[in-house]
Structure P
Amino acid sequence: MNAAGDAASPACCPPRPRLLVVPGLHGSGIDHWQSWLQRRTPGSRRVEQLDWSAPDLDAWVARIGQTLQAEPAGPWIAVAHSFGCLALVQHLLNPEVDASRPVVAGLLVAPASPWRFGLKAQLMRRVASAELTVLASSNDPWLPTEVALGWAHAWGARLTDLGDAGHVNPASGHGPWPQVLPHLERLRQRWHSAQRERAAHAQP
């Protein structure tokens, strides 16, 4: 559904979510695919951490909330990478999250290992509030596909194996990355379809 269609029939079609970029440790530089994606997506926003080198989950989650609070109400689709994936999952698990600015779907690209950060027990829970897709790599040194599959199942997410894509960063050849766009669009369409189905069932 294009933007015009969304605006023309708000009763049947939900608004188009904006893009929230959630980088991992040390941020995403200008040559990172997240920066490329943000540059080509009008209205997108990036979560900026106070200390990119400190994997403090609570602080990172707080910054996600603060970034959303600074924006107008409306839905979001988040695209997270590495430790940013863990922060996004924890944000979505928060029962007190702001319902007026929901992250309705998330693309979790090359998640960091919760186990390595002592977060296994905290994060091994199902996310019921958002459509999630994990993009994993078979030779990712942080979380290879065979391990990521268990986490995707725990979070209630779909998983796509990217093959030998490393940690899906510039070091593995992922600067401009057009291949991410179909994954993002499928996620958006699944959410829109679910919203239309709920609206149809709600009609008397």
Structure Q
Amino acid sequence: MGVACLILGHSGSGKSTSLRNFNEGEIGIFNVAGKPLPFRKKLTKLDKAAYNQIHQSLAKNSMRAYVVDDANYLMAFQNFKLAKQAGFGKFVDMAVNFEQLLEAANSTSDDTVVYFFMHPDYDEAGRMKAKTIGKMLDNQLTIEGMFPIVLLADCDDSGYHFITKSDGTTPVKAPMGMFEDDKIPNDLALVDAYIRDYWQMRPLTDDGGGE
């Protein structure tokens, strides 16, 4: 069973930029919105990725790391496509499709990590959650609960970073002892190394990966 990791962050918080230290062939990027990467390095990516293409790639599992960037758009684009369709059924379809994608990520090999970049939203109590469309995922699943690791991409006067511990208003979490610091550099390759070391997973590539 693979590991799924959720990275929450508003637009401009550095989620995509955190991919900059991967080398080509180390991570597969499902670029749902089709945006250019915010750096010059070329990485393996599929622009305008749809559910069926992501499922096929995860089933093939030819790489040990993948990222769905930004996963929210899978629901948003489907919602626009079905905008003229009346009734609750379309929201059920959207929820089922996304839940099945989470299951596919968890069904990858033991040495695979699948990262989901998502924009955050807030519930009525002001607590942060993953942004969804419709209430089925929130009420019957709670997306954050499907992930053993939830990090928050953030920036302040000190720069861009990932927050690894919750302040009580966010769903940020990680296994005990995985991250020593409350904030770590905005570097997903570093996060990947932490995860692999913690669970003694194989490196990104057979030659060890990294730079």
Structure R
Amino acid sequence: MRESIWAAMVAGLLLLSNPAFAQLEIIKRHFAEDADLVKSLQQGGYILYWRHTKTNHEQLDQKDVDFKDCLTQRNLSSTGREQASAIGTAIKALHIKIGKTYTSPFCRCRDTAGIAFGDYEVVKGLRFSITAGSNETRDLVQVLRKMLVDKPASGGNTVIVSHAANLKETTGLWPKPEGAMEVFRPLDDGRVEYYGKLQEQDWQRLVELNL
């Protein structure tokens, strides 16, 4: 099993060295103040890439995962479920509008999205990519690439709940730890601005500052 994982990782690296599948160009930005961050998110236009919250690492994904059967997968821990609820509550308290929420078909991602926001849409192309072969990795990268450059509807923000490796392969950014949310804003020219990472404690700080 370990050899197959490493083989898939090497294949992915070779794939991304091909100019035809180069990582998405991102422009690093930052907000001068927390108030600027909150105000901007309230105005909408951002994409929040959320790595699923904390999982039970005593569980392992089976080789032939059944997306409809959570018993075949690694799932959220009780801490992860609390984390998803806390972040969802903070976003609502800050009056940040979420338009669309898209999620990987894995239960840990669907549960993160469902606990935080209720409604979500499953996108098969957001599934876990680290064990994928080169052709599948190419397809998964293209799915996420398109989603990151797709501007949200006016006044809202888009949430994508997926896995760490998918974002790493698409942008070069590794969202750590579990529960990290990376903030992007798509531009008209097909590039994407990147504003950094938000974790549970950051959301709680923002809520306290806006009481």
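Readers should treat all values here as calculations from the given coordinates under stated rules, not as data from a laboratory. In this text the structure is predicted, and so the values were computed from the model without any measurement. Cβ atoms are built from the backbone, for glycine too; each structure is taken alone.
Laid out as a table, the results:
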| quantity | calculated |
| --- | --- |
| Structure responsible for 4.2, with distance in nm of label points 7 Å out along Cα→Cβ at positions 33 and 73 calculated and labels P, Q, R on offer | R |
| Which of P, Q, R leads on mean count of other Cβ atoms within 10 Å over residues 105-112, largest value | P |
